[in-house]
1. Of structures P, Q, R, which gives 4.7 when distance in nm of label points 7 Å out along Cα→Cβ at positions 37 and 373 is computed from the coordinates?
2. Of the structures P, Q, R, report the one carrying the highest value of mean count of other Cβ atoms within 10 Å over residues 45-52.
3. So Rg and Dmax of the Cα atoms in Å, computed for just one structure, reads 25.1, 77; which one of P, Q, R is that?
4. Name the one structure among P, Q, R that relative contact order in percent (Cα under 8 Å, 6 or more apart) of 17 was derived from.
5. Which structure, out of P, Q, R, was helix-only ellipticity at 222 nm (-39500 (n - 2.57) for each DSSP H run of 4 or more, over all residues; to 500) calculated from, if the result is -6500?
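What follows draws every value from the coordinates through simple rules; no lab data is involved. What you are looking at is a predicted structure, and each value in this text was computed from that prediction instead of being measured. Cβ atoms are built from the backbone, for glycine too; each structure is taken alone.
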Structure P
Amino acid sequence: MFQKPGKIGVLCVVAWALSVSGLQAQQTSISRDDLSEKDAKRVNSVTGFATDFVTAEQFEVMSGGATTSTAKPNKDAFSHSSANLDFEGEQKFKLGNGLFRKLWVSSPSSTSASDGLGPLFNARSCQRCHLKDGRGHPPENANDSAVSMFLRLSVPPRSNAEIVAIKSGEKALIPEPTYGGQLQDFGIQGVPGEGKMEISYVELPTTLNGGEIVNLRKPTYSVSNLNYGALDPDVMLSPRVAPSMIGLGLLEAVHRADILAQVDPDDKDNNGISGRASWVGAINSSTKQLGRFGWKASTPSVGAQSAGAFAGDMGISNELAPRHWGDCTANQKVCLQMPTGVQAKLGTTEAPSPVLELVTFYSKNLAVPERRGAEKPSVLRGKKAFYGAGCASCHRPKYVTSRSASQPEHRFQLIWPYTDLLLHDMGEGLADSRPVGSASGSEWRTAPLWGIGLTKTVSGHTYFLHDGRARNLTEAILWHGGEAENAKQEFVGMEPPMRADLLRFLGSL
């Protein structure tokens with residue numbers, strides 16, 4: 001049985017047809033090791049594509065299953081805990097929240113439990129990037145801090161050893177020799193920040209059916225005020241805005257068989273969609289893992305994502321990323337000469353195991369808000385348009401999570417994240433030309449859509465995509481290309497009322 005808040009609910013087993021307004025999708029049988037044959041049939045049926053757009057589907061408003069937050073949506077809408085946590089879970093969540101907001105300081109200091117910042121960093125706390133647990137944004141003017149956005153850096157492999165390491169999967173990328181894996185614009189006292197990200201935009205007009213003209217802004221990135229010498233001439237720059245934090249534990253709980261069942265690298269079903277799995281680790285290694293987090297799905301778990309952010313964004317070492325000097329390189333001597341925050345009485349890293357564990361628990365239990373207006377006729381018409389345009393081919397609406405998920409509250413939940421967690425070629429327009437692990441320079445993970453309609457409420461803006469170039473959902477859709485080109489053209493060609501309904505549907509998520 002699937003769970004919903006307050007009691008156990010039995011979902012109806014419905015046989016959905018899978019041809020919806022031109023969307024041809026062949027449902028792949030699920031091969032899951034956590035389900036009986038009977039339950040597998042139920043799960044396949046429940047997670048099939050919708051065909052009735054007159055009424056909302058059963059439990060559709062509960063985007064995160066029993067974990068869904070039913071609190072009135074406001075600026076704190078992304079900061080509520082999973083609704084089905086017990087008292088002990090709530091306690092861990094609150095402790096994790098405190099550590100998520102904690103401001104770290106440089107070493108040595110009188111607040112010894114907070115030592116270890118930097119020496120180079122992008123932010124002093126997790127919350128500084130993920131303000132209100134929401135989405136980051138690019139600088140809006142010269143005085144606006146880019147603290148919720150930074151540049152990733154890497155160079156092509158050159159030596160035989162580097163080429164072998166990349167091809168084998170042992171390394172996801174080769175860091176820039178002087179500046180490392182990301183540009184860090186801040187440094188502790190005595191250590192200059194690395195430089196300043198610069199962005200310039202060119203307007204590209206696009207005309208929609210009905211005559212509306214939308215100006216897309218195409219960004220170009222560079223770095224000024226370099227404090228450690230010139231960048232490598234072959235450096236590859238790729239911007240990243242901080243994504244929203246909701247529903248991460250549920251995405252980790254999606255059974256890998258359900259993700260791999262959607263893989264179609266050769267487009268054998270001829271629908272123009274060629275989703276690929278992202279693999280993390282050596283190709284022939286037994287420890288190879290399925291990537292599902294990050295803009296290019298280069299991280300396998302919430303814990304690994306949290307550990308990488310501690311070390312990379314704040315320079316705080318931890319058991320999964322024991323880099324006491326963060327992203328400092330051998331070419332940054334002043335950085336490596338600074339004291340670390342490691343204290344023997346607290347452990348061997350600057351953020352001992354309880355810190356990382358609690359922040360990870362907090363990150364895994366930020367609840368997805370309840371849907372709003374799912375039964376409105378305009379929203380249902382927009383849902384039909386979403387399916388009809390083929391958007392659901394990549395933004396897969398729903399899953400039933402694994403019975404063997406690491407956290408009991410996340411097990412066997414019907415969830416509605418609107419993602420397939422796969423890599424897709426999104427075309428030249430969105431390409432950053434910077435490969436990472438399994439992902440090419442034009443591939444991106446399908447971003448989950450749940451909560452997207454509350455971006456303005458929580459974050460105070462409506463900037464979307466990996467670099468925030470889109471100033472609204474219309475622009476975000478119009479940047480889609482490659483495998484999503486057909487869906488974009490469907491959107492462009494819609495009658496204005498249908499297009500407005502599709503946007504209302506997205507706003508309800």
Structure Q
Amino acid sequence: MILKNLTRFQVFFALAILLKLLIAALFPVIGDEAYYFYWGFHPGGGYYDHSPMIGWWESFFSYFSVSRFWLRLPNLLVEGLVSFSIYEWLAQSIDRERARLIAILFFISPFPFLAIVIAPDVPLVLFTFLSAFLFYQATTEEKSGTARLKFLFSGILWGAAFLSKYFAVLVLPAYLAYFIFRKFKLQSYLAIPVFILGALPFVFRHLYWNYTHCWANFVFNLVSRQKAYDGPLWQILLLLIVYLLIHSTPVLWRDLFRSAKSRSHLQLFSFLMWSVPMSLFGLTALAGKGQGLHWYLSYTPFFFIWVGLSLDMNVLRTRVRQMLAMTLSLAMLAVVLLSAPEKILGFYFKNHAPLSFEVAFHGHGWIEQFLPSIIGADALVTDGYTESSTLEYELKDYAQTHPELHVPPIGVWGDGSRFGRVFDWTFDFSALEGRRIVFISKGLLDTPRWKAYFSEMLPVEMHFGANGARYYVTTGVGFRATNYLKEVTRIAVDLYYPPILASVCPLRD
């Protein structure tokens with residue numbers, strides 16, 4: 001009886017959600033997502049690359065299970081929470097049907113809907129949106145005491161966004177611009193110190209961690225990363241346009257140009273919350289700095305609010321139906337691709353990340369091939385942070401069904417990656433003095449170079465992966481940690497932690 005009462009839209013909407021959940025369960029753990037899972041397995045006050053929030057979230061979830069679907073659950077929940085919050089926010093000032101359609105339009109927009117992997121942008125989306133929600137409400141609140149309380153909590157939520165990713169800073173100019181455009185009275189600006197008061201504890205907490213960890217986040221984001229070459233300017237600008245269109249879809253832009261130019265404070269606020277950060281990203285692109293597709297995700301909800309408030313109701317209804325059809329089609333395509341990942345996706349991953357490909361796409365079978373070689377090892381290492389992160393995740397996942405397996409510490413061996421690595425803080429080579437370390441590599445290890453750091457290097461074992469590629473297991477016995485730390489780790493420290501920070505950098509001890 002219930003099924004008979006469902007509309008076609010409701011059936012397709014439910015099907016899209018089921019496909020989304022299926023994709024989250026099927027998609028392999030590979031690349032930076034494995035790295036963020038690694039953060040969760042090693043909770044700390046901060047991490048080398050970014051603020052710590054996603055690591056804290058994943059630490060909580062990994063306490064119960066390391067299932068890929070379970071660890072991705074925060075992402076699935078955040079999109080739903082933001083969509084519900086859009087409806088609750090808009091329903092206070094516009095009719096409920098339009099509020100519902102705008103919330104659905106964001107929820108089923110292709111990129112947020114299909115972006116099921118974990119990244120620091122996930123908590124950033126939630127806390128940025130909730131901060132903006134309270135900020136706007138505070139500016140419309142007639143009671144000064146209630147307004148200040150909302151500004152305080154908006155600042156607290158912004159602080160949580162800052163502990164998610166530095167991109168939270170980009171909404172502050174949008175907040176200020178809204179104040180200016182609204183021409184608030186002088187006493188309204190007195191609420192700004194209240195906002196700052198809410199945010200400061202989070203900022204100070206982050207600054208303190210960086211102070212005690214060689215200013216790692218700042219060195220990475222403001223020094224090391226800025227030296228990187230991201231490609232020719234034309235390519236960076238082209239990708240910026242492509243990424244913006246992926247987030248916003250060309251059809252909605254056409255509708256915006258044709259729509260009636262109605263104005264409201266809510267439209268102005270949502271437009272500023274999207275356009276100001278996008279303009280700042282545009283300036284960095286003009287400066288030759290590359291963009292990431294996921295970078296714009298925390299501002300996308302405001303784009304859909306702005307669009308939804310601008311469109312005619314009939315057009316809005318039509319676009320919601322069309323968006324659902326497009327997203328449902330893409331979800332079906334994704335499921336087809338994931339039904340035979342090696343045949344369809346394997347060509348790319350085999351050539352760009354062969355070791356991670358083997359670990360992620362062949363999981364338990366690949367691990368069982370290596371188990372006899374790694375049982376009893378005091379530590380496992382690879383030469384890359386992605387490979388080590390993926391390996392740790394798959395071993396922990398395997399151990400859930402094989403509790404007798406002891407997963408040894410997993411680190412990164414060698415001089416360092418392009419920017420440095422969080423493993424400098426989470427993996428302790430000094431504790432491995434005289435121990436047995438196993439190397440897993442996609443090519444032959446440079447044994448002549450590394451044998452100086454062991455009393456003995458055992459014969460190299462060669463294995464073949466499911467795709468025919470060769471992989472190697474090399475075991476070093478009697479590790480000379482003191483020599484390694486002085487001669488090899490020192491190279492990475494000198495590259496990625498400027499000497500000026502020596503007085504506050506324990507890695508230089």
Structure R
Amino acid sequence: MINKTKKEKLDRIYEKGIDPYPSVFKVDSDSREIKTKFKNISKGEHTKKKVSIAGRIMQNRPMGKACFMNLSDKQGKIQLYFRQDDIGKQEYKKLKLLDIGDIIGIKGTVFMTKTGEITIHVDSFQLLTKSLAQLPEKWHGLKDQEIRYRKRYIDLISNRKIFDFFIIRAKFITNLRKFLEENKFLEVETPVLELVPGGADARPFITHHNTLDMDMYLRISLELHLKRLIVGGYERVYEIGKVFRNEGLSTQHLQEFTMLEFYAAYMDYNELMDFTERFLQTVIKQTFNTLKINYNNKTIDLGKKWKKIDYTKIMKEETGLDLNKEDTKEKLIAAIRKKGLKIDIDENLGRGRIIDQLYKQYIRPKLIQPCFLIDHPIDISPLAKKHKDNPKLTQRFQALVAGSEIVNAFTELNDPIDQKERFEEQMKLRAAGDEEAQMMDQDFIEALEIGMPPTAGFGLGIDRLLAILTNQPTVRDVVLFPMMKPEEEK
């Protein structure tokens with residue numbers, strides 16, 4: 001909302017023939033460069049070094065014929081010093097037309113104040129953008145969470161910690177790419193709009209293609225197109241991209257989030273576990289300079305060897321259920337009721353969905369230190385290759401940290417007949433009312449019929465991992481613009 005006083009100043013600026021929104025200003029320095037370069041000069045020492053810098057006014061302290069301001073740019077803050085005798089009376093009067101929030105460019109020389117603060121002695125200044133809206137009263141740190149998410153631009157101005165976090169996020173993703181490319185992975189892009197959503201158990205968003213007059217889906221995973229590329233001969237591919245799942249909100253879930261998926265031919269899930277541990281330890285250390293983090297008042301050591309935990313064994317330890325014996329949905333439901341386990345049982349859902357509910361309630365929250373949960377039942381792994389020793393299990397693992405899944409991975413199913421049968425089972429579950437069961441993708445089956453080499457696949461939820469690494473209470477804090485309900489009209 002336009003502030004009346006600021007608008008009046010804007011009118012006076014126009015009356016003076018000043019353009020409050022010029023097109024360009026040449027910058028040759030930033031606040032960090034200046035502070036680093038001149039950190040060793042003496043108190044009271046003036047240099048002859050000329051600098052040109054631009055940023056937003058965050059503090060204004062006029063003192064008669066002199067004025068101090070704090071300027072914020074992409075690298076931090078720096079103090080400015082204006083003196084009427086230096087810039088002239090008429091120019092000095094123009095300072096009264098400036099407000100906190102305005103963006104200015106200045107040229108001047110660097111000196112150290114007697115109190116030890118590096119400061120720019122201004123020779124000239126130019127208004128670059130007149131801010132017409134008032135920054136929040138507590139601009140130095142928004143407390144209202146909804147305003148922070150809804151008006152992230154204000155949050156970035158007022159909270160340097162948040163501003164710096166998103167630079168760290170970018171660095172983390174850069175380091176992910178660097179590691180994969182050093183290991184001969186090719187970055188690719190695959191479609192966001194799909195005729196058949198696949199690669200995960202999730203309810204998709206539906207959209208409509210007007211020209212072709214047909215419904216389409218926003219992708220819920222990157223998987224099936226990337227595996228088509230493995231069929232086509234690319235032996236190592238990866239993609240970092242947005243995926244969309246029409247599911248509930250929670251501290252660990254967003255409907256739109258960022259995934260990294262990669263696929264490597266001639267690798268299985270055992271080799272992939274070793275690769276995953278090395279991959280994540282390297283990237284986390286490069287980004288945060290440590291492998292020990294504090295999350296939710298717990299110290300988590302990512303640097304130790306990650307433990308491997310058998311899915312069936314821990315299910316029996318934590319619930320008393322033997323998935324080898326309770327090998328049908330009916331037997332499993334009867335055993336759950338006999339033991340008094342507290343989960344909501346929808347008998348329209350398949351055995352896999354019931355197993356997954358047990359896991360999420362009784363197992364996942366207890367896995368705090370980094371570990372691999374391995375050898376999942378086939379019922380919850382429709383795209384993973386069967387375990388060579390037990391056809392009821394799969395060659396799958398999940399990496400868990402702080403009671404959260406950060407990676408889902410497996411030896412990929414490349415038998416087209418087996419894959420088609422599993423899709424058919426999933427379609428039966430959909431027909432029975434399971435909206436998250438996977439759909440038949442006939443084109444993907446045809447790709448497998450051409451022949452896909454032995455392949456291992458990996459999926460990482462970047463937002464969730466970053467929330468854990470930076471001790472954030474919700475994944476919304478690690479996304480620049482999380483989805484929000486429209487504001488009610490006031």
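1. Label of the source structure: P.
2. Comparing P, Q, R, the top value of mean count of other Cβ atoms within 10 Å over residues 45-52 belongs to Q.
3. Working: P: 22.6, 68; Q: 25.1, 77; R: 28.8, 90.
Corresponding structure: Q.
4. On the way: P: 22; Q: 17; R: 12.
Considering all the candidates, the number was obtained from Q.
5. The read-out comes from structure P.
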